[in-house]
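Enquirer: The structures come next, written out as structure tokens.
Every read-out reported here was derived from the displayed coordinates using simple, explicitly stated rules and does not represent laboratory data. These numbers were taken from a predicted model, which means no experiment stands behind them. Cβ atoms are built from the backbone, for glycine too; each structure is taken alone.
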Structure 1
Amino acid sequence: MIKKILTAVVIIGLLVAIGFVLKGNKEKIEASKQLPPVKAVAVTVQAVEEKTFSDNLSILGTIIANKEVNVVSETQGRVLEVAFKNGDAVSQGQTLVRVDSELRSAGVMAAQVNYDKAQADLNRYEALLKDKSITEAQVEAARFALKAAEAQLITAKRQLADTRVTAPFSGVINSKNIEIGAMLQTGTAVASLIDINNLKVKVSLAEKEVFKIKRGDKVTITTDVYTGYSFDGVVDVIGVKGDESHNYPVEIMLQNNDSSHPLKAGMFCKVSFGNLPSRNMVAIPREALVGSAKQPQVYVINKDKAQLKDIVLGSESGTYIEVLKGLEKGEQVIVNGQINLNDGMAVTIIK
């Protein structure tokens, strides 16, 4: 019996000893899990301030012809003459194509005879009316006959004139679509004519940019073809309706009268709108930005801690960016050390 009691006492003692050992180990493990306190992150800051921005807007554009039309025939017949070639410079009213006009000339002669007869009849009837030899109704009928003959003469002369296809404006032949001997039909395009003495530059501006310009503004135009040389242009048309991407069409007039630096339609160019009106705005250094382009953010100092803020950006000028929303003038933004930060972390400002 005594032996059993001694055995029980020994077992209990072992269990108590094991318990003390396990408790000590647990305390050591818990202590090892506790990390040393995080030190404040050293950062550099800069106050949000108001800057004067003078925007210099530059954008790529395409040079196009001021006018470009297909010259079409208003008559039909056999082509007797084609008085142009591709690339020819032509003047307004210059004959480009001549169509067989024999029948139209005969029509003019016949219409002229009828008109002269109607005029003579009216003169005779008016003389007889004075003697009361005829009635007023007969004279009135003669007046109507003269007007009808005049209309026929005008029509015949127009049909004769249409046998000569002329240039509607001065320009350069871009394409030739007819040859001598061909049977020309009404509405056939005989040539493509473009005016490159005056050119246009078409650009597309975003909605935040299009309101910075106005009609009549002078711009500078450069191309990769003529390095170091620039052309002067004037804003002529500003679109009033944007596309699905909120871009607005803008047209710039450009003179192409420099023979030493000629321009061609279809060329790419760069349009610089120069220094637009200055304006004051809240701005921050570019290096203060964190986050993505779609969701720009900055860290600001709030009671010795870093606070992450969402912001809305505007224009850029040099190393500064306009802040439209999210910051107030005077707030301190972190410009260096953000890579080690999380929202709410303690910071130390480096002077």
Structure 2
Amino acid sequence: MKAIVKSKPEKGIWMEDVPMPQIGPNDVLIKVKKSAICGTDLHIYKWDEWAQQAIKPPLTIGHEFMGTVVEVGSEVDRVTVGERVTVEGHIACGFCRNCRRGRQHICDHTIGIGVSKNGGFAEYVAVPAKNVLHIDDRISDEMMSIMDPFGNATHTALSFPLLGEDVLITGIGGPIGAMAAAICRFSGARNIIGTDLSPYRRELARQLGATEVIDPTKQSLKEVMAKHEMVGGFDIGLECSGSPAAFNDMVNHMYNGGKISLLGLLPQHTQINWSKLIFKGLTLKGIYGREMYETWYQMEMMLTSGLNISPVITHRFNSDDFQKAFEIMEDGNCGKIILNWE
């Protein structure tokens, strides 16, 4: 079968012919219809410091995908051939302390599809049946293929109550930040203010429901706060940029007792004024993946109740044109990019 493989420890990925995956008794085989490119895939493509530490070539990449079940293992009883499904990309062990207390998303022994084992940028992929999700028929194939990042946005945004709150989203123009803006709007936030350096992505965030989006190098948050009659500061912060400057700006403009969800991966050298954090009484929550499987329930309910995040998908390519898709992704003037495998 065809698969997009990180076959060499250098920049790039390659379409190759690889053996069909074999399933075990508790696995299913999925014929992939659509997959989506993630920032993690871009790291692997660029072969940056993180990728060099995390990835062991050769590896079929890709963890955002959907398709049709074509084979099930002998012990599988809740998934059947022919079903349209998507997949939770984190495989939890099921036995560690966190798994047994309902925190599978921070399992001690997580295996990542497309990172630690062969993934879904391929014609077929084998996954544990327990990771398979059946999704409402009203949700399109394209939406199903981006449920993984949509889940990141949902986990980030819904970690704290939003009704009537003023929300600041740093890195709002990235696909997850933009989807988080849509979730905040859907959930009753008052003002959703975002910062992003990219003009293209600032416009994308506006399309998805942000009240106002600024370039933080040209406009201050204090001006925006005054314009929207925000006297004390932001109630909720969603950090999606991974930028130390953006994170510090967020801390400086939070209201006392405010709450911050940290999704962006801040570099190790990040410094903050801990006194501000302490004296303001701020709450910080690290966000990793999706809460299994409550976040998936929330996503499905929002999508079937009127939430529209379709503008976040900006480009579509045949899987054979993956190189062009990754070049656009590297350039940054895009939202989510879909690869079609049929």
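Enquirer: Suppose volume of the Cα convex hull per residue in Å³ works out to 385; of 1, 2, which structure was it derived from?
Expert: Only one of 1, 2 returns 385 for volume of the Cα convex hull per residue in Å³, namely 1.
Enquirer: So, one more: Where does the value 0.00 come from, among 1, 2, when FRET efficiency 1/(1 + (r/R0)^6) of positions 100 and 292 (r between Cβ atoms, R0 = 25 Å, to 0.05) is the thing being computed?
Expert: Source structure: 1.
Enquirer: Thinking of 1, 2, which structure, once Rg and Dmax of the Cα atoms in Å, for residues 92-155 alone is computed, gives back 17.0, 56?
Expert: Of the structures listed, the value fits 1.
Enquirer: A value of 3.7 was derived for distance in nm of label points 7 Å out along Cα→Cβ at positions 52 and 268; which structure in 1, 2 was it taken from?
Expert: 1
Enquirer: Ok, one more. For which of 1, 2 does distance in nm of label points 7 Å out along Cα→Cβ at positions 116 and 332, calculated from the coordinates, equal 10.6?
Expert: 1
Enquirer: Ranked on distance in nm of label points 7 Å out along Cα→Cβ at positions 252 and 316, which label among 1, 2 comes first with the largest value?
Expert: 2
Enquirer: So if we calculate Cα Rg over 2.2 N^0.38 Å, for residues 164-203 alone for every structure here (1, 2), which label has the highest result?
Expert: That would be structure 1.
Enquirer: For which of the structures 1, 2 does the calculation of relative contact order in percent (Cα under 8 Å, 6 or more apart) return 17?
Expert: It must be structure 2, since only it matches.
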